[in-house]
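Peer 1: Pasting the structures here.
Read-outs: derived from the displayed coordinates by stated rules, not from any lab. Just so it is clear, the model here is predicted, and its values are computed rather than measured.
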Structure 1
Amino acid sequence: MRIFVTFSCLTLLVVPSGWAEQPCQRSNSQTVLNQVKTIKAQLLAFKLQGEMDPEVPAPLQAQIRSFKESLAALAKTALQCAPEDANPKVIETTLIKLLDANKPVVVEENDSRKPPQLDHIYGDGIDVKVTAPENYPKIRLIKISFGIACSEDALLLAYELHGSRWQQVLRWQSGDYDLIKGAFGDFFEYQVVPQKDPGNWLVAVAHGNPWCSSNMSGFDLDLIQPMQGPAPQQILFHKNAIYTRASYTHVMKSKPDGFELRLEAYSMDIGIIFRPVIYRYRVSGNQVVRIQPIAMNGRDFVDEWLQSEWSESKNWSATSEITELEAAYKKIRDLRDRDVSAKQWPDFTYGPVRGCSDSPSHYQVELDEGWWVEEKKDWRPDAPTFFQIEEGKNSFTMLSASGKPDPHCTCHDIMPKR
């Protein structure tokens, strides 16, 4: 048995015998660890202006940037001497001990008599996760996150075995931000996306935009090509959309032909509020195309069809009716996005969802449009729109949209709202 002293005499770890025999330099390991500790202490000492202070002043931005540099350097020291078959759990345990990370979350009871804690926020709650993606034994992914006001920030590192050495091929993190919404936080999901060439691979990463005072925020979804030889990493695809921070349902999966992210977004009907949405993409070379399913049911399909960009929605529409469908789409989008006075604003409510007698796959979704008049505290109805959709295998197709219901669609409401 060999004992490997990692970075300092504080951490003793039993490791495979081949690890200690790797030809590498650890002379700067203690220096890197000291840098991490010094910058962490500076972050912990920063004092917020209030419990929900989203501002990040310039000196704090510089400290966050330096902290990420030191964390990445610490991860590098953990990989530079690792054997070719390095166990990700061994690497993870090493970093956890060094960073005093992955501590259980302590939820304190709210006590109005106690003053709010305004320091020891930034740099606290460090969490480390190291994985070897399935079917990719020569890749190690390292995610490190740490606390910021109202949320957390994170960075992702990818190492690939080149010869007998682990080489960093990806580093994904935010740039400097003057408001916390610029951090890669709230949630942070990632997956390796397979390619036809087994030696080639991509990484899909999704993260929320943190905030302190609203359940509505944006998220970013990116597909990244790791560094290949002298070519640096590059972003192949980027999307930003709205999601609800009130739900912790956000799952990313790798698919044989791409990747998928599931989370909850806002419905146009404020009575429904939230609805699950599926962002599934097919990846072929550098082409990234959103495909179905996009929703779990017909009503949510209509909602996502209306809220997606037309470049996507037209792909889920009957080609024979594309001109009429685009006109109906733009009419509702224009109404939704209209700049109106605070005394009245557009309001949408989904009506009955009915099956139709002409085909078991035909359904009708009613969208009632109108205006909320603040002075009268009343809803002023406008003409409804009836959407005809066809259910397929894990998909729906928008058939038509008009101001008149289809006479075949008189069945009972299969999605009554409470």
Structure 2
Amino acid sequence: MKYRFTLSRQSGTLALSVAEWVREAPLSFAGELITAQIIEDFMPREYFLKMLEKYFGEAGSGAQFAWPYSEESAGEVIAQINRLASPERFGRTADNYTGLIGKTPLLRLRSLAAGCGATVLVKLECLEPNSVKDRPVLSIVRGACERGEISDKTEIVEASSGNVAFALSAILKVLLNKKPLIFISKMHGPAKARAVRVSGAPVMLTPAASGTASAKKASVEYARDNPGVFQVNQHGNPDNPQAHRLTTGPELYHQCHVLTGQPPAEFVTGLGSCGTAVGVAMFRDDIGADFKVIGVEPEEASLLTGGEFHAHRFSGLAPGFVTGIFKKEGHRIDQVVRFNWQEGFEVCRRLLVEEGILAGASTGASIGAALQRARMPENEGKVIVTIAHDRGDRYLGIDDLFTPPAEAVEKDLAP
């Protein structure tokens, strides 16, 4: 869909008019023309106009916006129109870490998806400053601050497998000059715990056998027993899926149209807190789209599909309990499928060797499941979008994850 933005001045009033662009239609406006610009967007008209109201206030009849005229206000409106028309055209700028969150690329898989009947696209959340968890953590912290749940004296705690801890440590530092207390299961290994400590956050280790469930229980008990504690509660906080509803969903939907000329048929993502899957499903329902949301869990920890939990190797997925987000909003997810770690690790290796993307273990589950869906006859000719959750450099110590191929020999030329 293309829209024409027309900004004009008449009798001391600044008027912005937004109309669907028609090539043959003459340009019409009231008063003195200031600027006219064409913007292309793939959202339904109602959703697009709702987005405009976030920037320009409530619209009058026929998508008209008006303010008392001033040179300064006209300049501000033109700048906002330019941002809408060509977002980040010359590269992104930011005042701090939080300004780098979101607007990640969408990549078409070529080699890995060869032979698939459907096109497979990957939302590269591994190119966030930290990971896909940057989005919900920022949403949770901002929401808590706006509601007065965090003050200068508040201690902030959370259970995490690593990525939430990294995001929380960075975001709290730049916004509030704080560091969180992190509870982490030994299931995720000493390297993760050490990395969290390097980020500046103290760590409390819990038993490996029950996974993140043990860390969750310990963090809840700590918050209950100590006054002045705010528990982030990524697994139940509604600000988590809200972040993906407002950012991840619109981004991938628009990018999918740009890259392929058609909407997604399915969105496939691993299930940890379930915030990503639920949030994207909420966005889908908001705009009345009909793509499916498919969740992925480890075969070894398949609580959501009637199995039992066992310690598994997809760090960040399957925390060992059914999350509050899934209990409340899981009905929005169309299907949950299982994926095994051996195949997931192989997908990670191939993703690096064949597509050039170094991503973490949970990404292997999401992409692997998406490739399976792309081979289904009923998905022939459709588009499937999946996600790369985080970077792979923090997993290089896992020998059977990133095993060099046989032809990548190593020779020592030192005397």
Structure 3
Amino acid sequence: MRFLRKFQHLLYDLLMYLYAIGAGAASFFNKKVKKMIEGHKQTFNILREHIGPDDRVVWFHAASLGEFEQGRPLMERLKQLHKDHPGYKILLSFFSPSGYEVRKNYEGADVVCYLPFDLPSNARTFVRLAHPEVAIFIKYEFWDNYLTALHKSGCKTYSVSSIFRPNQHFFRLWGSPHPLRQFDHLFVQNEASRQLLEQHGIACATVVGDTRFDRVISIRNAAAPLPLVERFVGSAQRVFIAGSSWEEDEAFYVPYFQQHRDWKLIIAPHVISAAHLESLHKQLEGRKVVKYTDLEKGEGGGADAEVLIVDCFGKLSSIYRYATVALVGGGFGRGIHNVAEAAVYGVPVLFGPKHQKFREAQALLQCGGAFEFTDAASFASRMDQFAESPDFLKEASQRAGDYIQTNAGAAEACYQAIFGPGAEA
């Protein structure tokens, strides 16, 4: 057994070295990868400059922006507790440029950096320089060498909002659950994950749910009114919002609203490019379309427009409040985006068929707060049902909002378990 584990670890290290070499080569051709490689080179200097030998460090690691949002309620709870009497220093690391570049100036953390590739020397150096007392990995982050280095250092290490399935490599013949055994505790999203871990000899797991619910509630509560959107919506009785919209989604919903002009339509494209915006304008021929950035400039009117295209980032989570019904895109590609951002406002959600890996989407389907569509006909049928049955729409809206509210509290549960009631530095 020990030999098998050693072999698995050697194979893992070999794959990590090959991955690092491949990323280095790709950086000559890919700007995103180049940013990541350059960021890796700065990490150890950032740690040396901003973390002193006597600092008490809590390290949060997120792969990208989505995982950051799941860890954010816990970070902000910790920061709030210590704002008047500084104690812990919060270190936040990202693996992906899409997370780091957006949140490198995040005020909730004292230090923000990239996490270098999971090579043994990188892991040892990072842990030595950061010397965290507590390390918290969000959702799917299970880096073997970093976990080993943390375990040897005596750091308390936790996984938050993690979710496990039998087909993950930890539970396959060629894999090993050993990295998971190096966590002091795993706070998982559902009972199936806890049972799977227990079957593989990992008993230190508790079901607390997903901290994402706490985050969307926080966003909803803090969201300021958007006068430009309110002016566009005006007195409209029906508003459809397509969030994180892809061309595959648009092929089904745009034709419907070309025929049903009693709905005001707000589209927030996932990809904001000149080509995509031009494509939308062509599909919406005959409708008065206005872009959000034009409204900001005082151009394009607003109240008399029929379609609003949100051609900027950072607005969608607040815009959902104006929806009668929402669509969350990505369901015809790699998978749907964040359905909870819409449902938190008590808005029924539609999405395409690729949602099986998204727990909140599955639960919303089961409780009647969300609905799948697979083609133009199924989309039109559901929209007609919303339009023709106010009671059905009201019930779906209630169920969507109730689902989010009843699943809140994971962040506080994790905080109390990790740092203790009324914990102070």
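Peer 1: Figure out for me which of the structures 1, 2, 3 the number 40, 35, 19 belongs to, where Cα extents along the principal axes in Å, for residues 246-349 alone was derived from the coordinates. Let's see the in-between values first.
Peer 2: Numbers: 1: 50, 39, 24; 2: 40, 35, 19; 3: 32, 27, 25.
Going through each structure in turn, the value belongs to 2.
Peer 1: Here is a follow-up. -14500 is what came out when helix-only ellipticity at 222 nm (-39500 (n - 2.57) for each DSSP H run of 4 or more, over all residues; to 500) was calculated for one structure; which of 1, 2, 3 is it? Could you put the intermediate results ahead of the total?
Peer 2: Details: 1: -6000; 2: -10500; 3: -14500.
That value comes from structure 3.
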